[in-house]
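Since every read-out is calculated from the coordinates, none of them should be taken as a lab result. What you see is a predicted model; the values in this text were computed from it and never measured. Cβ atoms are built from the backbone, for glycine too; each structure is taken alone.
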Structure I
């Protein structure tokens with residue numbers, strides 16, 4: 001094929017293959033246990049599968065309404081009111097999306113204009129910054145640091161200016177497994193009072209929280225809720241990340257703009273899965289039992305590695321566990337992660353890749369959304385590393 005130099009000017013010149021793809025591919029090439037990418041190695045509920053099959057057999061295989069099935073949006077509204085005391089109208093304030101990442105991209109695209117500034121707290125999930133850049137915005141980075149990854153809200157205040165359009169928050173937080181406190185939300189609420197700043201609250205791990213910590217949603221704070229997009233994930237909640245099902249809730253003024261973008265990005269999402277989820281959500285134990293389920297896995301994993309040379313940084317939520325290897329090696333975390341995969345047959349994610357400046361604090365992220373047999377095998381490897 002002929003080449004045409006200059007034909008394409010990349011919109012994301014700094015973006016390459018994601019670390020998740022790199023580490024998963026490396027794990028496969030070297031037959032390593034993969035605790036890098038955040039997905040379970042166990043199946044979701046057969047009852048949910050049956051509901052999808054039933055929907056298919058009943059002929060629900062064509063386009064769903066653009067905003068999602070009303071049946072499902074009504075269940076989301078009920079769930080949100082029962083958990084957080086927040087009322088969202090299913091007709092105008094809830095949209096079903098093709099996973100949380102699409103919802104995040106859509107929310108950013110809906111409101112961020114050329115030269116707008118968006119505040120991000122890093123280490124951060126890697127989809128925020130590219131979406132901002134694609135829309136001509138500028139990411140303003142606030143660094144958090146181990147071991148507690150607290151936000152200095154006084155510092156954040158100094159970064160706010162007339163160009164600040166959005167602040168992105170994430171709780172429970174990926175990759176650090178920390179959670180926002182009530183004081184964090186009150187500080188944010190006070191910070192953006194009398195501004196036009198919009199909040200994007202990534203709450204995909206809302207049902208995975210440990211040790212009697214509480215998940216505070218932006219929807220619980222009226223002055224935040226009135227200017228917030230809140231994103232959730234069925235994939236994270238019901239162990240089926242490959243279904244790519246999520247949703248966004250927001251006040252009508254914001255949701256109206258969200259849907260203008262949504263309809264041209266995906267228009268609508270998987271119809272049989274929506275019918276199934278609408279029915280499955282009626283049993284609240286299907287999501288309220290999740291914290292205990294994953295806390296058992298977290299506790300099992302940390303118990304079987306407690307005598308290793310790795311330092312355990314407490315996980316308060318999500319299905320990730322951070323481990324510091326500062327007592328083992330001075331290697332860069334990216335190098336150590338590669339060596340761990342190739343030589344020891346265990347894949348994890350180096351936390352430095354979640355920073356815009358690759359801050360290296362000698363910490364790796366491990367996913368414990370795995371069967372106990374998988375975690376036991378991983379622990380055997382971890383315990384032998386000195």
Structure II
């Protein structure tokens with residue numbers, strides 16, 4: 001149900017407990033339903049309600065709206081814990097939290113409408129997401145203009161288009177739809193579309209290898225009408241890069257460290273419980289398994305150190321943080337994927353059966369690679385930056 005923008009602006013939000021103890025409890029709670037939702041691919045409402053009850057969907061709301069914000073370091077902690085419980089739920093949560101953070105950094109919602117969102121978030125899960133990708137166009141990070149168009153009318157705007165990979169689609173309270181006007185110099189922005197607006201069709205296209213409960217379906221918008229203030233487009237030449245997003249987007253990467261930690265827990269438990277008759281003792285007592293356990297831990301320590309290191313740079317205001325995030329993301333992903341693959345390879349067939357959670361963790365971890373910045377794009381950006389910087393440095397004289 002759409003909330004009236006005239007909601008009370010003096011909302012008092014209770015503090016959200018993001019201690020490790022509280023996050024561990026929520027992580028364990030959503031883990032209980034993770035297999036069920038992975039098999040059914042239904043929207044994970046029970047788990048989203050648990051996240052809402054813990055207050056985590058309100059993270060990122062700025063203090064001026066009654067919230068407590070979210071640091072980059074805490075973003076890593078929160079989403080690693082949620083990813084360990086259920087990465088689909090973690091991703092859905094992240095998409096909402098990131099929108100609150102972006103509003104805190106650079107307010108772009110109509111003030112009354114956003115305050116209504118904040119007020120409503122006390123009582124129910126209010127899910128938000130930027131719906132940007134398109135089936136033919138791909139992701140905006142690769143450049144180009146969306147085919148989704150928005151046209152000015154006497155009453156506001158009329159939106160038409162087909163979006164793909166819209167995480168949280170079936171549970172969204174507001175779709176933030178990346179669209180362009182049809183002018184010669186088009187205006188671009190996210191159109192704020194309440195989910196109960198006529199003309200929205202969710203097409204259940206998401207039948208994926210991993211993150212099966214993330215509801216990342218297609219959405220078709222047909223003659224969707226929104227108020228004038230819900231779209232504030234600017235020319236493409238004036239678009240501002242979302243450099244601040246990396247400060248919390250590192251959390252979306254860290255959720256996959258959580259997946260790898262869950263896989264590690266399975267491996268350690270299996271190794272301590274598995275007693276082959278030919279050995280007569282747990283395989284955990286063998287040097288081979290001990291070395292593999294060490295390799296898994298080494299990969300995860302590496303991933304965590306990179307994620308927390310970049311997060312601290314964001315929190316300290318380090319100007320190099322955004323550049324470092326670009327290459328940190330693929331490095332974290334490489335380490336997390338390697339950790340899970342190492343566990344599966346060591347265990348053998350039991351690691352590939354759907355009776356064991358490790359098989360689900362293996363599928364989920366591979367979804368890490370598709371989130372921006374994707375590895376090829378990240379390495380291209382980093383390579384160009386370092387090569388360009390080298391051109392600007394004065395040549396050093398070769399020693400005689």
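Numerical summary
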{"quantity": "Source structure (of I, II) for helix-only ellipticity at 222 nm (-39500 (n - 2.57) for each DSSP H run of 4 or more, over all residues; to 500), computed value -15500", "calculated": "II"}
{"quantity": "Top of I, II by mean count of other Cβ atoms within 10 Å over residues 42-49, largest first", "calculated": "II"}
{"quantity": "Which of I, II leads on distance in nm of label points 7 Å out along Cα→Cβ at positions 50 and 330, largest value", "calculated": "I"}
{"quantity": "Comparison of I, II by Kirkwood radius over Cα pairs in Å, for residues 114-193 alone - largest value held by", "calculated": "II"}
{"quantity": "Value 21, 13, 10, calculated as semi-axes √(5λ) of the Cα gyration tensor in Å, for residues 58-129 alone, assigned to which of I, II", "calculated": "II"}
{"quantity": "Which of I, II yields 25 [relative contact order in percent (Cα under 8 Å, 6 or more apart), calculated]", "calculated": "I"}
